[in-house]
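Scrolling down, you'll hit the structures one after another.
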Structure P
């Protein structure tokens, strides 16, 4: 495929620095997989609502749809052929006409603690800068003496706010830092101890469900094991009925020929926590959904009130 013989494959992306790095990774993968000319893939940039509004938590201003709605509109209108997303920013329930066609190989799932070397090293009463309910709840569960300061914005913005003394520590995704070349920043937290967000470290690429050209092109770059993890973690989210304000943590690892999932849900203040684990195969996600139901059934109201349960 070349731009001169066929319309370029149009990849939609947010305009933030990390989003552009991820979109270029998808572009490079397509070019390599198909032997296309460099101009055969065009990046189409949009400014997402989530990038424009930075002073309030997502839950107050529209949730994860703020990261996807502009790209969804372009995709459904046929203005782009596919959209590249950080998978953890994609709503659990998507329009029927949109299909997750590919995932790139999952990167480091860990969170990185910036400002101090360990959670135990935080000073008494430390302020933790984050807008993620999961990070806030896990930090407060480990250190109930601390408080949370809302931090939103890209990596550079959050690091600048930390340097300005607005908080004593913050948390960033190791995958995002690595993609931006910021591997020297902070200390990674063991994923077994500080569970990551569902789909953390995954780049997902969506297209229109009925677009066979796009589906075929994207199938060539789909990393199967990562896609299996993504579908399982999204099934867990769906079973909980969680939103961007629900503190949910999950870690999926290979266990022989099967997958193993550890998960935890919290009260927003971190005081209460319920843990679960299950083993499952990629073609049967019912154990994952059953674990979600079990966690909700066993959860006190301070946790359960932040989840809607599975769709009916």
Structure Q
């Protein structure tokens, strides 16, 4: 949202101002709205109010959004774990905790900043996502394919769209999954209750995840997940949907979970056809140390009875 919004309150909108405005500003989170209200970007009858202000019929509300934060994309000398590289593609092993590309709130220290220091990148995905064909979440570790030029980018993006590439993840989830394998086919979209979350929704985008049990513990299950589609937070939401949220997941998991710095999810296998030669290429990445240590710990302390 960049334009000023003016509203005159009717009888259907006489609730808390921060809650009511979320219905008119679908792309703005409630916490962001509360900040705007606190900062005076939102006024009622020309006066600054609190986020809990109760609207009355006839109130005149003006929302003046903040100007977008300017991001200067700078190459940064950050070490990269490069699994493969040639003139067209890079396969990189992203550590847990690293954001893939700059955005408001994360203007630097991202994977893109590191990649720009290392190599020229494709330009198709815009100024702030050069080279980025697909993403994984900040606290998800593992393999990503990066395009160094536009020819490579077009080819890799087309493979993603045609679902001909391979992407396999390892996830540690709550509860014991009885089936050996299964498929979750449930459409995903933005949650109607919390706009920071994704959810299974009737009018969502087609999403399919195939899972296979690797190891069972008393209270947890280690699974591999193969993506047929690549929706935002797909594995995290789909596993929660079947009653097995990811361990350590601060957004979709239970409050009582395993310690760590986020969800136990690792992109361990990536396969695609080389954009120039057409040769099938497959890469794997072992579990990071923190993940493997947790499995070793569970094998000692959480064995099935």
Can you say which of P, Q returns 28, 51, 20, 1 when P(r) over Cα pairs in 20 Å bins from 0, in percent is computed?
Q
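Which structure, out of P, Q, was Cα Rg over 2.2 N^0.38 Å, for residues 98-201 alone calculated from, if the result is 1.08? Working shown, then result.
Values: P: 1.08; Q: 1.29.
The value was obtained from structure P.
Comparing distance in nm of label points 7 Å out along Cα→Cβ at positions 122 and 170 across structures P, Q, which is largest? Each step should come with its number before you reach the end.
Numbers: P: 1.5; Q: 2.9.
Structure Q gives the largest value of distance in nm of label points 7 Å out along Cα→Cβ at positions 122 and 170 among P, Q.
Which structure, out of P, Q, was helix-only ellipticity at 222 nm (-39500 (n - 2.57) for each DSSP H run of 4 or more, over all residues; to 500) calculated from, if the result is -9500? Numbers along the way, then the final one.
Details: P: -9500; Q: -5500.
It traces back to P.
For mean count of other Cβ atoms within 10 Å over residues 194-201, find whichever of P, Q sits highest and give me its label.
If we compare mean count of other Cβ atoms within 10 Å over residues 194-201 over P, Q, the biggest value is for P.
One of P, Q was used to calculate mean count of other Cβ atoms within 10 Å over residues 10-17, giving 14.0; which? Mind dumping the intermediate values first?
Numbers: P: 20.5; Q: 14.0.
That value comes from structure Q.
Once distance in nm of label points 7 Å out along Cα→Cβ at positions 138 and 274 is calculated for all of P, Q, which comes out largest? Working shown, then result.
Details: P: 2.0; Q: 3.7.
Structure Q comes out on top.
To test your reading of the models, identify which of P, Q gives 20 for relative contact order in percent (Cα under 8 Å, 6 or more apart) when calculated. Walk me through the numbers before you get to the answer.
On the way: P: 20; Q: 13.
Structure P accounts for this read-out.
No value in this document is a laboratory result; all are computed from the given coordinates. What you see is a predicted model; the values in this text were computed from it and never measured. Cβ atoms are built from the backbone, for glycine too; each structure is taken alone.
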